[in-house]
Structure I
Amino acid sequence: MAHLLFWILKKVHALVGNWGWAIVIFTVIIRLATWTLNTKQTISMLRMKDFEPHQKALQAKYEKFGNDMTKKAEMQKELMALYKKNGHNPMGGCLPMLLQMPIFLALWSMLNAVFELRHAPFFGWITDLSAKDPYFIFPVLMGASMFAQQAVTPAVGDPAQRKMMLVLMPAMMTFFFAQSPAGLTIYYFVFNMIGLGQTWWIMRTYKPQPITV
């Protein structure tokens, strides 16, 4: 896949003449290619919020049985039947994320191995897209964009855990990308910003659907 991605990147570079801008345009292409998957992922998460009151009602119903594994299995079976009755796949929000991982890993491999990107400048302080950002500006921007995207993403699951991950994940990714090639950091930053706009638009236009019990 890395070869295919680099072939696309080279075609874009032939048009714009700058590897940095080629990465930005390439990111837009990848985001548009995965637009439908990301839309389905966000809608699936919003749909899970529609189910939350019914999920909590089921948990309250079975709470009296404590840690009885048989009863917990019955609760899960009842919950899955509710999902199925309403045509919802609770794993629908995870699949698009898994499908995007090969693209990310291939891009990581490409930016670390492609000779053409060595010492290739973007603008200003970014004089080598294959080296880390010397002033850590793009890693910080990437972390901030990740925090913003997680903040606007539909809140599902345990609120305390979500609150912890809201800060922990962007902080970890900022630290990780501080030592990564600037080209990869720029890709991820642009990717997040487009995703932020997409999520905002979906949440603005989404209308909760009734749950059939």
Structure II
Amino acid sequence: MSQVKIGVLISGSGSNLQSIIDNINSGNINGKIEVVISNKQNAYGLERARISNIDAVYIDSKQYNDNVEFNDVIIKELKKRNVELVILAGYLKILSNNFVKEYQNRIINIHPSLIPSFCGMNYYGLKVHQAVIDYGAKITGATVHFVNEEADAGPIIIQEAVKVKDNDTAETLQKRVLKIEHKILPEVVKLYCDKRIEVKGRKTYIR
């Protein structure tokens, strides 16, 4: 089976990107990252890509008239490399409807909570974990899902739970959830590359 061509979108340090790179290098994932794209010029994830000899592309959204035009430029970069699977690994921009339609059920996102709790617009980074603590939730976790037109609302692929401790801060909780993210995101990418995920309506099935 030929390697699946992957494009990764990031906005920050790229630790989830690194987990995918490591799993590809170990032979666990039958895929190849063709390009890493960031909307932040100083995102360390771009450096991670360069270190691994992966094309690293910075695209400034402010250079374009609107989000649709900005997303069209990203699509061109992906199509130029025949990307089959798009992974959002800490990417903090909303995808246009055109983007989602172009790659329907081929865009995977990782979110640091158990969707549908603590997700959607304005739930990102430490804000998610602080919201979990403020609400008094006893369990949180991470979710890998397909992306649709609504924020964090696409079909769920895998979730894993993390207990919330009484003395947790947003920072300590984030660290424990991140360990789970680094585990389940590569797991889903492997399943996708092995053609083991099937989507039926809102549900996914792993064969």
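Laboratory data are not the source of any read-out in this text; all were calculated from the coordinates shown. For clarity, every value in this text was computed on a predicted model and none was experimentally measured. Cβ atoms are built from the backbone, for glycine too; each structure is taken alone.
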From the coordinates of one of I, II, volume of the Cα convex hull per residue in Å³, for residues 65-160 alone came out at 183; that one is structure I
Note: distance in nm of label points 7 Å out along Cα→Cβ at positions 41 and 129 at 2.3, derived from one of structures I, II, originates from structure I
If volume of the Cα convex hull per residue in Å³, for residues 145-184 alone is calculated for I, II, the one returning 66 is structure I
Structures I, II compared on distance in nm of label points 7 Å out along Cα→Cβ at positions 25 and 49: the greatest is I
Relative contact order in percent (Cα under 8 Å, 6 or more apart) gets 31 when computed on, of labels I, II, structure I
When I, II are compared on FRET efficiency 1/(1 + (r/R0)^6) of positions 33 and 73 (r between Cβ atoms, R0 = 30 Å, to 0.05), the highest value belongs to II
Mean count of other Cβ atoms within 10 Å over residues 81-88: greatest across I, II for structure II
log10 I(q)/I(0) by the Debye sum over Cα atoms at q = 0.10, 0.12 Å⁻¹, calculated, reads -0.40, -0.59; among I, II the input was structure II
Value -11000, calculated as helix-only ellipticity at 222 nm (-39500 (n - 2.57) for each DSSP H run of 4 or more, over all residues; to 500) from one of I, II, is from structure II
